[in-house]
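Nothing in this text is a laboratory measurement; each read-out follows from the coordinates by a stated rule. Quantities reported herein were computed from a predicted structural model and do not represent experimental measurements. Cβ atoms are built from the backbone, for glycine too; each structure is taken alone.
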Structure 1
Amino acid sequence: MKKVLLVTGAGRGIGAAIARRAGAQGYAVAVNFQRDHAAAQQVVDEIRQRGGEALCVRADVADRTQAERMFAHIEADLGPLTALVNNAGITGRLGPFMQAEPETVEAVLRTNVLGTMHCSRCAVEAFRRNGTPGVIVNISSVAATTGSPGEYVHYAASKAAVETFTLGLARELASEGIRVCAVAPGSTLTGIHAAAGEPDRPLRVAPKIPMQRLAEPEEIAEPVLWLLSPAASYVTGTTLRCTGGL
C-alpha cells in the first residue's frame, strides 16, 4: 500500500523535519502551510530532489472548511491518506496569562485544539472510506505538564487538551485498527522562540534541562516516524515525552 502522509504546519521547524524524514522513508508527503508558501515549497523541493513524492497544500487548519478541502486535494493528487501528523501550532507572545490578549488566546486554542480535531476528523473519515488502518500522531509539548507559568499558560492548556483528545480518540478507534498517539517535545531549536518574542530563550532554558541542551528538530522527527511505523503497531493512546529528561 502506498504510504501517504499529511504533516500540518510543515514549512519549518519540527514539521519540516518530520516531512523530510518521512519523504526519505518512502512516504508521499503533503506539506501543509498557512502563510509561507516559499518555506513549504522548499521542503517539497528537497523531498523531490531526493527522489521522493511531495505536495504543497495551503490551509488554515483552524477553519473546518479549509481543512476538508485540503484533505480532498491531497487524496486527488497523492492518493488515499494513510497517516496524519497534527503539527501546526502557535504560542502567542511570551508573558503572564493576564497580559495575553484575549484574541491571541482564542487563536491559539483554535489552531492547536480545533485544528487538531478538524484534521483528525477528516483523517478518520478518509481511513474509514478507504479501509485504511491509519495512524495519527499529534504534536503536544512538555508545557502540557509544566503549565508554563509566566510564559504561555494558554498554550500549555491547549497542549493538555491535545493529549486528552489523543487518549480518548485512540480508545474510541482502537477496535478499527486506527492508532492515535502523541509526541510531547521539550524546548527545541526552532523559530518558535523568536516568534514568541524571545529569540535568546534557548540560552535561558537550556540549563534547566537535565541534558543541558535543547533538542534539534530531527530528534523529534525520529520518534514521530517510529510511532507512524509498523514497529509501533501495539502503541496507541500514548504520549511519548521527548524532553531531555524533564
Structure 2
Amino acid sequence: MSNRQKVRKAIIIGAFLSFPMIMHWLSPWTILYSASLGIVVGAFITFTLQFFLSLFLGRAFCGWLCPGAGLGECLLPIRDKRVKVGKLNLIKWFIWVPWITLIVALFVRAGGIVDVIPLFMVEEGLFLGHVGGNYRYFIYYGVVLGIVISTLTLGRRAWCHSVCWMAPFMIIGTKISQWLRLPRLQLKSVKENCNGCNICTRKCMMSLDVKEMAQRGDVRNTECILCGECVDACPQKAITYSFKR
C-alpha cells in the first residue's frame, strides 16, 4: 500500500469514528425538520458546500472524507467483492429527488428562509446532536446498519453506489463543471502506457472498469471518487492525477 493510500485510509476511517459528533452536519432528517421551521441548519450548509466544491474537486469527498465510506472500507477485509455497476445506481436518485422536493416544499410552507442557525438541534452536546429523543440513535444506527448490510451482501461501496443522499450533489456539480469546462481535480490516462494488466480495475473502490477507460484515454466517470487507488496501483503509471479544464 502506498503512503498516499495509508494517509487516505487513516483520514477516512477517522471520519467514520467521528461520525457520532458530525452526524448533525450530514443528516437528511435534520435538514427536513429545520426546513419545516424555515431554518437553514448545518446540514444544509454542508450539502451546499459539497455541491460548490465538487465543481473543482469532483467527488473527492467520497474518496477521502466521507464517514460512511470509512465504515465501508473497514469492512473490506470481510467482504471485498466488486459490485455490479448498473441500475442500482439509480436508487439514490429515487431517494434524492423526493427528498429535495420535500425540503423545498417545507421551506415554502414555512414562509421561506427565516433564519440561519448552523448549530440548531445540537443544544444537548456534540454526540449525535439533538434530533428529537431516541430518533437520533435510530437514524445513526440505521445508517450504520444499512452500510454494513449493503456491503456484506452486494460488495464494496454498495451504499455509495445505490443509497447515499450526498452523492447526487457532487455528481451534478461534476457534470456542471464538465459543461462549463472549469479547471478541476480529475484523473488523466496515458493510454500508450497501459499494458492491460487490469490491476487498476481490481483496485477501484467503485468497481469501475478503469482499464477500459484508461485504454480509451478518458477516465472521467461521475462514479469516480478520486481515491487514487488506481493511480497508486498502476505499475506503468498510465493513470495520474491532474487539475485542469
Structure 3
Amino acid sequence: MYRLLSSLGESRERRDRRLPTHHAMPQLAATAPDQVWTWDITKLATVSTGVFLNLYLILDLFSRCIVGWMVARGETSALAQLLITRSIERIGVPPGQLTLHNDRGAPMTAHSFDALLTTLGIEASRSRPRVSNDNPYSESGFKTLKYQPDYPGCFRDTDHARTWVREFVTWYNLRHRHEGLKGFTPDEVYSGRHVELAIDRQSTLDAAYARHPQRWINGPPTLPRPPTIATINPAPPAPANASPALPNEVVWIFRP
C-alpha cells in the first residue's frame, strides 16, 4: 500500500498544519546606560515542597546594574507591567530611548504587555524560542545570585526572600567588582563615575611604575577599562580580504 501511495505522490502528511515560523535573531547594542534593559523571571524555592516564589529582575545591558526587581507569589503579566512602569518612572527614562529585551514567557508575550510598551515608548525585543543564549545577561545575573555563599536555598516566606534579595541587590550594584566590567562595580559604570576612578587608578599605577619600574617587565601598566559597547548577538565582522560589493555588478562567465 505504501509503495502504491509513494508512486502516486500521496505518501505525505495530508492534514492541515501550521507552517513553521522563523524568528529573527535579536541583535542589540548599548553604548550608554538606559539604552537596553534585559529582564527575566526566576523561581525561588521555599521551605514548603512544591511552592516557589518568583523573582522579577531587570538589568541594564551596558552597566549590568540592577535597575528594578520584585519578589511575588504569582507570575503574571500584570505584575511585570507594574515593575516596568515603576522602574521607568523612578529612573525617568524618556520615551523612544529604551529597548526592553526578554524571552517569550507568558507574561512577556501578553497583548497587554505589548500595549504597555507601546504606551511608554519602549521598543520590544524578544529571544528566539528555546534559545537561552539570546538573553545571556539575565541568565548570568541569576547564576550570580543563586551561587552566592549566603544564598539560603529555600526561603521561609515572601518577606524573607525580599529581605535577602534587597541585600543582594545592594551588594551587587555597589560592591561587586564585576569581571565583565574589568573590576568596576555596576553602579560606577551606570553613574559614569568609572571614568574619573579610572584616571585616579591609572595615576596610582604610573606613580608605582616610576618608583619601581623593575616590577613590570612588560612596560608601564595600563588599567583595564570597561567595554564601551555591550552587545547581544553582535554581527560577525566582515572578512579583512573581502572586497566591497559593487552596485549592479555584472559577472561574466567565459567557457572554452
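Once mean count of other Cβ atoms within 10 Å over residues 28-35 is computed for every structure in 1, 2, 3, the highest value turns out to be that of 1.
Sorting 1, 2, 3 by percent of Cα pairs over 16 Å apart, for residues 52-91 alone from high to low puts 2 first, with the largest value. Tell me which of 1, 2, 3 gives 27, 19, 18 when you compute semi-axes √(5λ) of the Cα gyration tensor in Å. Only one of 1, 2, 3 returns 27, 19, 18 for semi-axes √(5λ) of the Cα gyration tensor in Å, namely 1. Suppose you compute helix-only ellipticity at 222 nm (-39500 (n - 2.57) for each DSSP H run of 4 or more, over all residues; to 500) for every structure in 1, 2, 3: which one lands on -13500? The structure behind it is 1.
Structures 1, 2, 3 were shown, and distance in nm of label points 7 Å out along Cα→Cβ at positions 116 and 212 at 4.5 was computed from 2.
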